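The next part holds the structures, each set out as structure tokens.
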Structure I
Amino acid sequence: MAAKVLDAWALMAFFKGEPAGASVEELIHRALADKARLLLCVVNWGEVYYGIWRAGGKEAAQDVARDLSRLPIELLDAGLQLTRQAAVYKANHKMSYAGAFAAALAKEKNAELVTGDSEFQALEKEIKIQWLT
């Protein structure tokens, strides 16, 4: 079963009902049918949480956190090895620190990163990326 790492961009598109969110919804259905494995780093979970809070307030963020806990997405901690790889990505590329964790998780798990965020273009030769539009 193919593993996919969701970044905050992908999840925000899903929760905001944006067109790219339809692809994320399809991945969620595939995971529910045990045809895909979806991964999310706790750092990116936090990025979604604060992004929703800023856009819609505390209650909206709590609703999204509750929704995320019910989805077939494995929430993974950021240990030292993952954090080191994220720091290397951040040091060598123009990208957000939180985004670097999604990329590092994709590399660590040999998974495909699901995103529409152009900051990951610099890593296309290093990790697999499923581009959302």
Structure II
Amino acid sequence: MATVRKEIPLRASAAEVWDAIRDIGALHTRLVPGFVVDTRLEPGARIVTFANGMVVREPIVTLDDAAMRLVWSAEGAHTTHYNSSAQVVADGEAACRVIWISDFLPDVVAPDLDAAMTAGAASMQQAFGRAMD
């Protein structure tokens, strides 16, 4: 099983970033606008439309406010298994990191998912307008 891990430093409070992540229906407006162009909610999941036109159903596995951690899976992508998490870690009062980890099969899609996650990370930094140098 392949894994892609991104640590995304942001100049925003952990509470501010967690509020955007936990707002699971607002990927396209609050967290990663441009990378995601639409998010629709259904019971227990969200339907995500990416800028490249791909539509993926993402069942929500865990939303843990105490740990500031969201876990989801994906259906409808080019994977046979996909599980991902995003956790916010405070780095002082006005900075934080988002640790985004995806585990998936088949391994051959790793370069594509790595590129997508890099684009998503850049979109997140732009959304908060305060990427770390």
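FYI, it's all coordinate maths here, none of it is from the lab. It should be emphasised that the depicted structure is a prediction, and the values quoted were computed from it without experimental measurement. Cβ atoms are built from the backbone, for glycine too; each structure is taken alone.
When you work out relative contact order in percent (Cα under 8 Å, 6 or more apart) for each of the structures I, II, which one comes out largest?
II
Using FRET efficiency 1/(1 + (r/R0)^6) of positions 5 and 37 (r between Cβ atoms, R0 = 30 Å, to 0.05) for the comparison, can you identify which of I, II gives the largest number?
Max of FRET efficiency 1/(1 + (r/R0)^6) of positions 5 and 37 (r between Cβ atoms, R0 = 30 Å, to 0.05): I.
Out of I, II, choose the structure whose coordinates give helix-only ellipticity at 222 nm (-39500 (n - 2.57) for each DSSP H run of 4 or more, over all residues; to 500) equal to -17000 when calculated.
I
Assuming 28, 9, 6 is semi-axes √(5λ) of the Cα gyration tensor in Å, for residues 69-108 alone as calculated from a single structure, say which of I, II it is.
Derived from the structure labelled II.
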